[in-house]
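Each structure below appears as structure tokens.
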Structure 1
Amino acid sequence: MEIFKRMESQDYEQLVFCQDKTSGLKAIICIHDTTLGPALGGTRMWNYKSEEEAIEDAIRLGRGMTYKNAAAGLNLGGGKTVIIGDPLKDKNEEMFRAFGRFIQGLNGRYITAEDVGTTVADMDLIHEETDFVTGVSEAFGSSGNPSPVTAYGCFLGIKAAAKEAFGDDSLEGKTVTVQGVGNVAFTLCRHLHEDGAKLIVTDINKEAVQRAVEEFGATAVEPDEIYSQEADIFAPCALGAIINDETIPQLKVKVVAGSANNQLKEERHGDMLEERGIVYAPDFVINAGGVINVADELYGYNQERAMKRVETIYDSITRIFAISKRDGIPSYQAADRLAEERIERIRRSRSQFLRNEHNILSRR
């Protein structure tokens, strides 16, 4: 891999390779962009097949966090860490404490959090060595389980998408198909039910499905039947890449809006939704409630303040649809443009002149 060429292609700022022989730590920190502030993004631990695969994942995920944080209105840039290893076998205290020291050495340019393969307990170990970590135990000032906050933000995004599609954001009488009934989706189902929506749900976990049936009067279907249901809104809340060549022709909805990451298998599938007249709420905007919540920890967590910021997801989704119409582009492209325009505005507004005691021009 030609690393600098890859970084130059999308303006990556920094890759940091971290190795600690004693603990077995092999980590890659990607800092994509710090125009808006320090790079915030989680630490993923995965048994990558190669170092090149790990680098590519860090780079891809770091850029995604730049866009997610920018679109969410946070004063934070984007970054990500990947640790090479099996999260079920290779973890130890020394590994995460060593990693915490590497983060501390960046002096605030990068702030980490929990991600796939890492836990709150891992974040607590990192916290032993640095304050530049969020998602730690509540005893250390954490915001706690982010799932309810993510679900609430997603619910508001669905309402904004419903207004775009139907002219009214009320979900009374609307039928919503929900793919996956995990922690986030179950809370989302509660919000949808309380707003008057009829639910059709599926999940490989039959107990989770039965719980939704009992508590919300949902109708259960098999996983491969969820795409073809007659409904108003499809809420993907499980797997990524589920909007693809096979599923799009089956959809009988006016809106796709859910909490799952990376819903479009390829960008062209966003074009296909647009061509079919289906309103799509871009996933990295609608599911930003969790990152908004943990970002508030950086100021000393205040739930009321965090929830007010989560409520702006409704406005962000609405602005995306406005940009889509203004520029004649699909909503997935409009979401990128929303983030890019904010980053560019801040970049232009900042002076490049840094005053310090060693700069002769700053002396009187």
Structure 2
Amino acid sequence: MTSTFYESFLHLESGESYKGWSFFNNNHISDGEVVFNTGTTGYQEILTDPSYLGQIIVFTYPELGNTGLNLIDSESKYVYVKAIIAKNICLNPNNWRNQVTLRDYIIKKKIPHIFGLDTRTLTYHLREIGVVNGYISNKASKYKKKQIPSANLDLIRRVTRYEPYCVNNLSNAYKSFTSYLDLNTIKDLDLTIIVIDLGTKNNIISRLLSYGCRVYILPATSDYNLIRSYKPDGIILSNGPGNPSIVNYAIQMIKKLVHHSNIPIFGICMGHQLLNLALKSTTFKLKFGHRGLNHPSGFNQFAEITSQNHGFSVYKTSLSNSLVQITHFNLNDLTIGGILYKVRPIFSVQHHPEASPGPHDSDYLFKSFIKLVKEVKELNIRLQS
């Protein structure tokens, strides 16, 4: 193993520069929105999560790579983060599932990165001024304006699948995620669930497969008639990157599903935001977002520890519709964390109930969704008989 390190620099739009190191000499400038994640685990999931498209991730946990990486925990086939910022990167991981070191993975995938800088100071700065644009370079120059993804770009079109496909078997790759469920109570279900792919994570699909569902993943650009042609028993609106208010084609499609069908719908993260926009709410950009594994979410005397990853939120004052009930708040800043549509079998949450590793406090939401789907399906069968 070579111990050669190369000088690397992080330059922020706010004027600050930080010096660190990298494992290879990056001759290209890697630019994006600099955000921070407070999770103590889950770096493999973060690197491969489509919701992080175009973003430079500051990991606040002081050392990455302790457990290496494996073939199971990736949320997709690709690396979506623009770059990695870390204090330390472990060169000798120790874990029974380790198959490749983070260092070797970074080099193989050519992921722009910088380590060895003070991530506490950087995170404090981002909390004070909000997320900013920045770039990583091997040159110690001041910030120069780069072509950084705008908030007005439709990032969902960049991550969604172009063609529908079906998954109906719980493969070995997914079995490790289902060990905490009583599969004996659900294995006989035969439900057809559509996932609208706004940038969906593998774990969402794995949760549905664990409940015996036949899962169709459809592009975010799918129209109402195409979705109905699959005769779904339920619909998942997945997570995804970017500004939800500009994804008008998805908002209009969801609006038709809400008002012209009685299909149970479950929105997750971006899906939650788009559902609320379809219900005539509005969204806004958070100062520095919610990204981590320990965000409390709940209502009144109920609270759960959740995994979150989003930079936008639903305006509380825009939920004037008496048919919409708030079910969750983010208990750190009281932003909207979940809603229920009273006249349809529809609900959504801002956090990630499928998250793994991390807390499983919210996995009951999948069980509730499957129960709701089953009850609606049985009701429809009785009405038709």
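Throughout, read-outs are computed from the coordinates displayed, never taken from laboratory work. Everything quoted here is computed from the prediction, not taken from an experiment. Cβ atoms are built from the backbone, for glycine too; each structure is taken alone.
With mean count of other Cβ atoms within 10 Å over residues 245-252 derived from the coordinates and found to be 17.6, which of 1, 2 does the value describe?
Numbers: 1: 14.8; 2: 17.6.
Only structure 2 yields this read-out.
Who wins on distance in nm of label points 7 Å out along Cα→Cβ at positions 141 and 333 among 1, 2, i.e. which is largest?
1
Looking just at FRET efficiency 1/(1 + (r/R0)^6) of positions 117 and 253 (r between Cβ atoms, R0 = 30 Å, to 0.05), which of the labels 1, 2 belongs to the structure with the highest value? Show your work: numbers first, answer last.
Details: 1: 0.35; 2: 0.10.
For this comparison of FRET efficiency 1/(1 + (r/R0)^6) of positions 117 and 253 (r between Cβ atoms, R0 = 30 Å, to 0.05), the top structure is 1.
Thinking of 1, 2, which structure, once distance in nm of label points 7 Å out along Cα→Cβ at positions 53 and 349 is computed, gives back 2.5?
Details: 1: 4.3; 2: 2.5.
It traces back to 2.
In addition: Ranked on FRET efficiency 1/(1 + (r/R0)^6) of positions 109 and 317 (r between Cβ atoms, R0 = 30 Å, to 0.05), which label among 1, 2 comes first with the largest value? Could you put the intermediate results ahead of the total?
Values: 1: 0.50; 2: 0.10.
When FRET efficiency 1/(1 + (r/R0)^6) of positions 109 and 317 (r between Cβ atoms, R0 = 30 Å, to 0.05) is computed for each of 1, 2, structure 1 gives the biggest number.
Further question: The value 2.9 for distance in nm of label points 7 Å out along Cα→Cβ at positions 5 and 69 was derived from one model only; which of 1, 2 is it?
On the way: 1: 2.9; 2: 2.1.
Checking each candidate, the match is 1.
Name the one structure among 1, 2 that helix-only ellipticity at 222 nm (-39500 (n - 2.57) for each DSSP H run of 4 or more, over all residues; to 500) of -6500 was derived from.
Details: 1: -13000; 2: -6500.
Attributed to the structure labelled 2.
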